[in-house]
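Q: Scrolling down, you'll hit the structures one after another.
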Structure 1
């Protein structure tokens, strides 16, 4: 792949100035985490509306989120789980990405608004994701037409949701897509230190602190927190995207190795020089558009839509 675009360089500079400081938390106080969320929400308030899709909010007693609908959706449905280190982010912050998935993959996308810390812990946000998937099944959508997708902490939630579904004996979706997933909450991976200064978005000490905060009385090696330590046998095919410059680089490398050791089909794509979850900047980055084409190829392979 050629050197990174000028757009990527500009976006990395903006992320380093405006977003990376938000993740520089100690996770010592609830008010600190809520302040980080508030600062992030103030930034995304100015994001333009996505193009070429309809946004339909869903506010049920036990299910919150939104449908992102392209003009002529096929049979494919993507359940999308946003990132944000489990302390921030929402369907609104990820609309450019979910809209791109909807239009490029010709899919209805349900973007889940799951509960976050400090108000909730990992059992609660996993309950929300499992419930959302079951809602799709109960609505008559067959598992073979469903893909799970998520970025960063949302990629973690994709994997832990698959483990929860498998362990509960619930039919799994056709495949899953993880963009720069956070798979190891111990914070011990070498890339956490090696790429600390190169990562334009994530603050290494802050992410390490949040991993231990989310574990609380559990072990950071609990597979429902750090799926890289789990038995991944029986999971559907996985697509992993990661940049070589991010602190979570080894999270994807080790997850791919563990998946292969467990007999899971996995495709790993390494994108040189890109910021964390660069696919979210599809409005601006040519590399993001290339990545979406790879995601479309993977979706077409595992959830083919006859006649399209």
Structure 2
């Protein structure tokens, strides 16, 4: 069922770029996007959803930037600040779910908690929460769970590169974690509770960073609702979402060739400096992002070629 925006808005021209939104706790990510749709932003997407309870950085992709979604999700890392509570479990693995178990935590020490937090570090297979948007046979797991149907156990590989214990005031534990895209922080809390044999649920979550943008750069959701005319001033250029990607300026002839689906010769300065899977950003003569691409395996007249992976140009 589609969530509707509940407030009328000034309709603005379609924007092209990235809106770094500070999502509040409460509304779903979809509802936030529907509010922006009501401002005239019909072509819209995001780079990684947030649970309703969570707040913080939600990267909203507008117009031509919607074509970046897969690339931002693949390459970026995220930073979260969270709080969990020992001694209970819920069906959603966070404080918003129905309680399924309680256990004493009196035997757990601060040293035990810190050791369990450190156990998150590294690469591992993470259990996906039964109430999640991950799909089984085309159905989101949360839909199966709400219907009382059997939810298959799913796992995914995640990478945790940094963990910091902010405070340990048992049964409450606050932490900060740097992780790969797609990591479920609810699953980390659940795994810690299992490790300590007392259960744990996530009670608060803030996404502080979603590559390449931080919370300090984010526009407040409520402020945008109150003053929709300020939206264009918060939209970041597409190029800001691709920091570190080599830029290749195209002549008009090259731009026409690439738009027709043909590769062009790789600039000499990139030879030996770019790997096959590295992202490239192609620019028009006036400096606008025209496409994103990759190094081609083929050669032409002894020169390596570069090709378009996704065009960013607008249709005439």
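Coordinate-derived values only; no laboratory data. Here the structure is a predicted model, which is why all the values come from computation and not from measurement. Cβ atoms are built from the backbone, for glycine too; each structure is taken alone.
Q: Computing mean count of other Cβ atoms within 10 Å over residues 174-181 for each of 1, 2, which one ends up highest?
A: Between 1, 2, the highest calculated value is found for 1.
Q: For distance in nm of label points 7 Å out along Cα→Cβ at positions 78 and 246, the calculated result is 3.1, so let me know which of 1, 2 that is.
A: Derived from 2, not from the others.
Q: Please state which of the structures 1, 2 yields 15.9, 46 when Rg and Dmax of the Cα atoms in Å, for residues 70-181 alone is computed from it.
A: Computing Rg and Dmax of the Cα atoms in Å, for residues 70-181 alone on every structure in 1, 2 gives 15.9, 46 only for 2.
Q: Quick check on the output: -12000 is helix-only ellipticity at 222 nm (-39500 (n - 2.57) for each DSSP H run of 4 or more, over all residues; to 500), derived from one of 1, 2. Which one produced it?
A: Matching structure: 1.
Q: Let me ask something else. Given structures 1, 2, which gives the highest value for mean count of other Cβ atoms within 10 Å over residues 190-197?
A: Once mean count of other Cβ atoms within 10 Å over residues 190-197 is tallied for 1, 2, the winner is 2.
Q: Taking 19.3 as the value of mean projected area of the Cα convex hull in nm² derived from one of the structures shown (1, 2), identify that structure.
A: Structure 2 accounts for this read-out.
Q: Right, next: Of the structures 1, 2, report the one carrying the highest value of mean count of other Cβ atoms within 10 Å over residues 94-101.
A: Between 1, 2, the highest calculated value is found for 1.
Q: Looking at structures 1, 2, which one was FRET efficiency 1/(1 + (r/R0)^6) of positions 38 and 86 (r between Cβ atoms, R0 = 41 Å, to 0.05) calculated from, given that it came out as 0.45?
A: Answer by label: 2.
Q: So distance in nm of label points 7 Å out along Cα→Cβ at positions 166 and 206, computed for just one structure, reads 0.5; which one of 1, 2 is that?
A: Of the structures listed, the value fits 2.
Q: Something else now. 1, 2: which one has semi-axes √(5λ) of the Cα gyration tensor in Å, for residues 150-293 alone, as calculated, at 23, 20, 12?
A: For semi-axes √(5λ) of the Cα gyration tensor in Å, for residues 150-293 alone, the value 23, 20, 12 is produced by structure 1.
Q: When distance in nm of label points 7 Å out along Cα→Cβ at positions 102 and 214 is calculated, the result is 4.1; to which of the structures 1, 2 does this value belong?
A: The read-out comes from structure 2.
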